[in-house]
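Take a look at the structures below.
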Structure P
Amino acid sequence: MKILHVTNNYPTLKYPVFGIFVKEQIESLQSQRAETEVFFINGKERGKSQYFKAIFNLRRHLKRNKYDVIHCHHSFSALILVLSGGAFNSKCVMSYQNTPVKEGGALLFKLLNAFFDVIILKNKSPEIIHEKTVYLPNGVNTEFFTPNDRLICKDKLGLDRQKRYILFFSSNNIRPQKRIDRFNQVIEILNNQFQFKNIEPLILTNTRRDLMPYYIVASDLHVLTSDFEGSPNSVKECLACNTPVVSTPVGNVKELMSDIAGCFISSTFEADELAILSRDALEFNGFSSREKIFEKGLDIFSVAQQLMCIYKKLINKG
């Protein structure tokens, strides 16, 4: 099976973790003996003009190459495929990274729904009721994100053994939706109101991928303070490493962790509530979450198998 992946989210030398989850999902398909190619629209570094150029470059590429399936990652990549004409004569799949309303809006969703055979959503947004939509979050590489000794990880990173680190993630830069202001308020409440004496924020942006498991294991808690998410990869990575999570009610966090003791989802977006839940998480003993990743089929290899089933079913429909 030959698959072309069209994406505007993909790592570069300057931004090595930009779209890393797309790259890792594509690579995971190799375990299923799929032949994959990537058409990358590098608008992040080269500007919005790359989207216009991509329409014609993709059209030329598709005239010279044939694929069993074309899989677009992000609604803007999908729109480029439609404008290139490639969606008319191919089996087409697209994956949203956020809820459709936050990734182009309802009108674009309706347009893409008309052209694509399958639309993958990372969370159970209202659009999941449409006939073509499939709920399939990104998987986590459980061979890479594994539990370890916390002190060993702290020593490797040069962190203070006495500190209790609270994680904040934003892949390349601190995007407004991530709400670092809310995160900082939570840290302030923990330190001042609840009188934790050894709390330290650990803010990760554009962090080397090989160090990520060490940072996660070195931390006592990940606090997700976002206004909106799709299916936050940081949550799954923490769960695979047995690091607890407190989160705002965004994306599919309910499906990911509502049944895991020691993880908490706030009912509001208020820092006060998040701080109370963070205190509860920090005081929870015997936390364990890794097996839930396998039970929910959210390891990267299980997701690859599910994705291949989508492709095969689509091809067999003729």
Structure Q
Amino acid sequence: MKSDWIIITAIVLFGIHCGGNRNADGMHGIKKDGQLHITSGSDTLLTYQYETVYPPEGVDTLFKRSGFIHPLKTPSGKVLTRIQPEDHYHHYGVWNPWTHTLFEGDTLDFWNLYKNEGTVRFAGFKSIEESEDALSYKVLHEHVVLKNGKNKVALNEIQTVRIHDADEGQYIIDFTFDYTPATENPFKILEYRYGGFGWRATPEWTDSTASILTSKGITNRAEADGSLAEWVIIEGKLGDGKGGAVLMGDPGNYNHPEPLRIWPEGDMFICFFPTKFSDWTMQPGNTYTLKYRMIVFDGEFTADMAEKAFSAYSNGE
């Protein structure tokens, strides 16, 4: 290509309803400097990092990572994610490693990178598809065993991310994770208190500047931690305004409604974790799927809005 900016022009009409704020310029995926920028008109909604990002100078390079979303922005451009915070250098915006697993007779941690037991890495684009109101990208992530110098792929993950417009002041991201064991041996995710689909939120959010609300009506973070939820709203102060996102777990997910992991106090971290209370064995030759929806918004989101949105999601809309 003559330009460093590569605009993928494959146009696909998605069979989904995307009402509301449609931009005549459409949605595009722009590759630059190891990142895929998802734009709507002149606005960048989110950035997928496919090349490896290293930690700050002086921090162990074991904390390097690829295959994550940062920054994730509200429609008005407020940033909702954070990477490599000093308290957890292994936190990477929106990302999804497994923490406590069993593979070939050994326990492995793909989340806590400092252990040098495992990591998750980008291994290639499968597709990038655009339309006027939607963009979908599909990538291969490899869950790699590093322990004892193995550098062996244990689990393949096809991650499909579809971004599409909704009403004014919000947009939707649909995530699909298709997992297949990479060898002739099973991959077992062991019961643990966190792991999987996680979000490390903006440093603007603390106990006093952000709030949560789960589908069970829980607003206290300590009570929400470990509770089961179909959806959870996380919102708070962003500059001189407000915004946030709703996370939803698909009814077809393993152990739905899934347990939540929410930090009880301090900065905001949250994840859906289907194996908080039970193991999950993935057998060779089979594919195992998890799906989630994130509605990103400016302003506020009510419980009634979340219930209606979850009903639409549950019905395949």
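See the values below:
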quantity: Origin of the derived value 18.7, 55 (Rg and Dmax of the Cα atoms in Å; candidates P, Q); calculated: Q
quantity: Test item: mean count of other Cβ atoms within 10 Å over residues 51-58 calculated as 11.1, pick one of P, Q; calculated: Q
quantity: Highest-scoring label, criterion being FRET efficiency 1/(1 + (r/R0)^6) of positions 115 and 147 (r between Cβ atoms, R0 = 41 Å, to 0.05), among P, Q; calculated: Q
quantity: For log10 I(q)/I(0) by the Debye sum over Cα atoms at q = 0.13, 0.21, 0.25, 0.27 Å⁻¹, for residues 35-98 alone computed as -0.32, -0.85, -1.19, -1.35, the structure of P, Q it came from; calculated: P
quantity: Among P, Q, which structure scores highest (criterion: mean count of other Cβ atoms within 10 Å over residues 59-66); calculated: Q
quantity: For -1500 (helix-only ellipticity at 222 nm (-39500 (n - 2.57) for each DSSP H run of 4 or more, over all residues; to 500), calculated) the corresponding structure among P, Q; calculated: Q
quantity: Origin of the value 11.8, where mean count of other Cβ atoms within 10 Å over residues 155-162 was derived from one of P, Q; calculated: P
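Read the figures in this text as sums done on the coordinates, not as results from a lab. All figures in this text were calculated on a predicted structure; none of them were measured in a lab. Cβ atoms are built from the backbone, for glycine too; each structure is taken alone.
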